[in-house]
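The numbers here are math on the coordinates, done by the rules we state, and not lab data. Remember, it's a predicted structure, so these values are computed and weren't measured experimentally. Cβ atoms are built from the backbone, for glycine too; each structure is taken alone.
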Structure I
Amino acid sequence: MLNVIFVHGLISSGQGFKGNFFRSILPTCLTPDFVGTEEEKINQLKNILSEKKHWIIIGSSYGGFMGTLYTCENPDSVDRLILLAPVLTHSKLQSCKSINIPVVLYHGKNDQIVSIEATRKRAEELFTNLTYHLVDDDHMLHSTVKSIDWSQYFKHI
């Protein structure tokens with residue numbers, strides 16, 4: 001069984017468009033709501049992920065930061081990281097060493113919220129096994145999320 005979790009963005013929830021979408025294509029995908037302070041959200045994620053290993057983490061925007069932070073601290077627990085317009089310039093990622101697991105990143109070229117250039121630069125520093133996609137979309141990536149063949153990412157690694 002795959003261990004897949006979707007980590008939503010800062011002003012979203014696990015019940016939004018992406019959470020609902022991932023549950024529709026992979027009913028076992030966890031889509032929790034992360035609430036409270038930054039530390040509380042990070043601790044909620046750590047508690048959920050500590051129960052199993054071999055995670056596929058899908059992180060959107062701020063959820064991309066959270067998934068990346070967890071992966072930096074627990075690289076042996078994550079099999080794949082999928083990032084959707086992630087916040088990778090967060091100060092808590094400054095001390096992160098490079099990660100050598102498969103990482104797939106999608107970023108909309110019309111993103112007005114997260115810097116494309118800063119994100120790509122930091123992604124290339126952080127991830128040694130990076131597949132980067134600059135797509136014709138905005139920060140929300142709704143049309144991109146619907147058009148991806150997700151089954152390619154949910155195969156055993």
Structure II
Amino acid sequence: MNQPHITIKNILQQSTVKFSNDLIDSAFQVSSETLLRENQTIEAKIDAIELLVYLLKSPTSVQERNKNKIIELLSSKPQVEKAQAIMMNLNETNLRFSALLLYNCLGEDITAELLNILVDIGDDTLSNRKASAAFLNYLEANNSPVSDVQLEHIILQQAIEWCV
């Protein structure tokens with residue numbers, strides 16, 4: 001009930017109904033607006049990113065129809081990566097990690113930044129769980145192989161490290 005972006009993602013993901021482009025674009029726009037507001041919580045922004053990654057990797061052509069909002073997101077990275085930490089152990093490093101996966105869905109090379117952020121996350125259990133959940137969402141979004149070989153190697157290497 002308190003995670004509307006995740007609820008929308010689950011409905012879209014599990015439903016057999018074909019939703020209209022207007023409805024999907026509306027979900028994309030609202031999630032983007034969540035990211036552009038600094039007064040949102042880290043958790044709300046991470047949830048919004050999860051929905052956006054799902055929408056961008058699904059076969060809905062959402063990226064083509066929302067080019068202006070995508071340009072706004074990419075030009076407002078400091079706003080996207082800034083949020084309130086309210087009674088959570090998560091910090092802006094976790095948000096930045098999720099944002100990097102979003103930027104990759106939008107066509108940016110994130111390899112070097114991803115390696116740096118994984119070092120910053122370190123051994124913190126909650127941060128590692130959030131990062132692994134973000135990786136899983138990224139990989140499950142369209143059930144196809146990762147197109148960037150370097151990103152695939154980073155994900156595999158990090159998964160092995162977490163297993164150890």
Of the structures labelled I, II, one was used to calculate distance in nm of label points 7 Å out along Cα→Cβ at positions 53 and 77, giving 1.2. Name it. I
Computing helix-only ellipticity at 222 nm (-39500 (n - 2.57) for each DSSP H run of 4 or more, over all residues; to 500) for each of I, II, the value -21500 comes from structure II
Using mean projected area of the Cα convex hull in nm² as the calculated read-out, with 9.5 as its value, let me know the right label among I, II. II
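For which of I, II does distance in nm of label points 7 Å out along Cα→Cβ at positions 61 and 85, calculated from the coordinates, equal 0.7?
Structure of origin is I.
To which of I, II does the computed value 16.2 (mean count of other Cβ atoms within 10 Å over residues 29-36) belong? Write out the running numbers ahead of the final one.
Values: I: 16.2; II: 19.0.
The read-out comes from structure I.
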Structure responsible for 3.0, with distance in nm of label points 7 Å out along Cα→Cβ at positions 125 and 141 calculated and labels I, II on offer: II
Suppose you compute relative contact order in percent (Cα under 8 Å, 6 or more apart) for every structure in I, II: which one lands on 22? II
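Could you figure out which one of I, II the value 29, 20, 10 for Cα extents along the principal axes in Å, for residues 93-132 alone was computed from?
I
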FRET efficiency 1/(1 + (r/R0)^6) of positions 13 and 37 (r between Cβ atoms, R0 = 25 Å, to 0.05) gets 0.50 when computed on, of labels I, II, structure II
